[in-house]
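Student: The next part holds the structures, each set out as structure tokens.
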Structure P
Amino acid sequence: MIDASFLSWPFFEARHRQFAEGLRDWSAREVHSLVEHHDVDASCRRLVRRLGEGGWLKAVVPQAYGGLTSAFDVRTLCLARETLAYQDGLADFAFAMQGLGTGPITLFGSEALKDKYLPPVARGEAIAAFALSEPEAGSDVAAMSTTATPDGPDHVRLDGVKTWISNGGIADHYVVFARSGEAPGAKGLSAYVVDAQMPGLTVESRIDVIAPHPLATLRFEGCRVPLSQRVGGPGEGFKVAMATLDVFRSTVGAAALGLARRALDEALQHASFRKLFGAPLGDLQLTQASLAEMATGVDTAALLVYRAAWTKDQGAERVTREAAMAKMHATEEAQRVIDRAVQIFGGLGVTKGVKVEELYREIRALRIYEGATEVQKIVIARELLKMHAQQFKN
């Protein structure tokens, strides 16, 4: 039974409660029949299509292009990811990548790019992807080696390799970041929308992970892209990437929160009915202590996630510190909550086909992607030191 009491917190408006309740009912009815974990490609295609048909993907694009609100509403994005993750990690993934894969276009794209790419994504007719990571450039974006070389007056040629690309192999378009050379390091990157069928773009390999999702390594060899496909200005790629992650990093915490809520509910159910020494497992004080710690972890994660989302929605230009805290704490706490759920289940907890075993595999990647926990600690500390220096200067 989902505890929805948090929707009464002052972070939310009536429209958020209505959205969350509607998606909760829809996902409880629909998601299970759409997901087959042995065929993640087909599952994601089905999920995207049905999420679009249900109107839920309107949350990832602006109203002017078939969306829900005039600009990103991060609270709505977080509620969607939490709700879908509660049902299935692949459902959350399908929703999240539609947002991340078009976020740069929404924030920095030309009107022509928005008109072309956003409406099909909102309708669930196109699958989006975000191609930032490379074999030697993950969290250190400035180390990127994929190049965008001028090729005539109105084209660039992309050459290089991208890896760990979500929706790699099934996406209709990729937002690709490459070194365009305007300046050294992070100031010399640009972003481009590349259609999946563009000559010179190949899916080099698919990547299998412990919780199956569509992941791939992409290779660009002489991939000729019109300059009209650039997102933002020349050399603004780092800015585009960081602004996009600033919106979506909090939502990773929300996805972790959904997984943690499901683990807590599964543990409560098991502890209430599993008998041990002639009484329910939940009668044991050690079990009660675990449940109390799990519930507290869920609520602290929720407070940080929705604090960050609310702050962004209130008009903050950047929520780097708040989003990093939310992502770090929610993913780490969810790992602890799910681990305790597995322990409460005992041998069943590590049995294939049991929900908590699935959750145990699903949560692990969230502590790594969009900035590993260790990177979030660096981000938070740097923001704190920057704030302190500014206060001292003043």
Structure Q
Amino acid sequence: MSSNMLPAGTQITLAFSARTGIVAVTTGTRYQEAATLLVTAGFTRREDGTSTLATADAGTARRALTDLTRLAADQDMTLTASSRVWLGDTTDRIAAGLPGVWRSRIEVYAMPVWQQDLDGCLWDSGGLIDAVRSERIPFGSVLTDARGTQLFVVDKPGTDGELLVGALAPGGLDQPFAGDPAAPPSLTVPADPALAAQAITTALLPAYHQAVHQRRVEEVGDRLDRALSAEIARVLVRGTWPPDDGTGLGAVILGRLEHAHHEALWDDFRSFLLHGPHLLDHLDTVAARLRPAEQPVLPALREALRHGRRVHSEWLDTVRRVREGDNALAGTTYAQAAAQRTADARPALTAWLEHGPALVDLAHRHPPTAGRPATPRALPPAPLGGPPGKHRGTIS
């Protein structure tokens, strides 16, 4: 990190909040001791790692700050006051100005290594990732909407009136995100909440949704290409497999190859189960622009998605029962259960292999242009809460 960092040692930084009074953030190797010191002085500890001091009673607040100054000096801790409005107040107001329902939460990075963890969570090709890598950023704010979209906001180092805002890696997409040149670029925005919300709405969110769409299309396309190649190889292997030599060894080897194929095919198909709802919902919005020959593709894939997700749900239940030793499945091996799963899903798999290339082509030719994509009908809302990158779920 550059020389534009917090002073060495343990530091307590105070900021003014119009909502809660004075907010304190502790950083450095003795940050826990500093937090205890704040409580001793009269501050209240919060779950997000900050501490607050109400200022409604000026006399009480003044005595607490006097005590804090003395205690910090006794413990050789640096006490500073920020010239900026508390970031949590600003991002709460930004969240209120964004389309849809958003909430904000503060995250404190008391130790530099915590901040370094952000490197793998940010999906950015702009100034935010550079700042996180080179400057000491003791805290930031995460904005989250009901669909799980996450944006990351920090006070821009070296300024008093600007913020850096970018995207956190979305859940369900394949890694890596760090260093992705196609990532949506972060923005430098004014600390004025209305202006910041306007910039995020008109620039960052459209770029984010376009980038997510592109990643979904690429992942589905890559998995589909692999599955189609594997299907061709499977047919060739079965057609040229030598006859049984009486030992049964050939049948055993072929069975193992079939099991490996079932597992690989299902793993590739899961990409369609995960991303298909988003892509199909988007294409529904442009259906009027599709050629007549392309129209039947969407309902066929909708049915494949419905069928596949039902089989997927049944498969998860079967795996659970096998692991728990359900008597009704006594003697059933995992390979046998996987083969039955593939057989049950065959209509959906066939439709995906047949119509998947058209889905990828249509999604490539009709990317989102502005605004939010439709909420997928076949997927529940993403969970809220948790630190960046900690709840990126996939379909098992």
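Student: For structures P, Q, which has the highest computed value of Kirkwood radius over Cα pairs in Å, for residues 33-200 alone? Don't jump to the answer; show the numbers that get you there.
Tutor: Values: P: 16.7; Q: 17.4.
Once Kirkwood radius over Cα pairs in Å, for residues 33-200 alone is worked out for each structure, Q has the highest.
Student: Have a look at P, Q and say which one yields 1.20 for Cα Rg over 2.2 N^0.38 Å, for residues 105-184 alone, as calculated.
Tutor: Details: P: 1.20; Q: 1.05.
This value belongs to structure P.
Student: With distance in nm of label points 7 Å out along Cα→Cβ at positions 73 and 337 computed per structure, which member of P, Q shows the largest figure? Don't jump to the answer; show the numbers that get you there.
Tutor: On the way: P: 2.3; Q: 6.8.
By distance in nm of label points 7 Å out along Cα→Cβ at positions 73 and 337, the leading structure of P, Q is Q.
Student: Once distance in nm of label points 7 Å out along Cα→Cβ at positions 65 and 217 is calculated for all of P, Q, which comes out largest?
Tutor: Values: P: 3.2; Q: 5.6.
When distance in nm of label points 7 Å out along Cα→Cβ at positions 65 and 217 is calculated for P, Q, structure Q comes out on top.
Student: Taking log10 I(q)/I(0) by the Debye sum over Cα atoms at q = 0.07, 0.08, 0.11 Å⁻¹ from the coordinates of each of P, Q, which one would give -0.32, -0.42, -0.78? Working shown, then result.
Tutor: Details: P: -0.32, -0.42, -0.78; Q: -0.47, -0.58, -0.89.
Working through the options, I get structure P.
Laboratory data are not the source of any read-out in this text; all were calculated from the coordinates shown. Given the structure is predicted, the values throughout are model-derived calculations rather than measurements. Cβ atoms are built from the backbone, for glycine too; each structure is taken alone.
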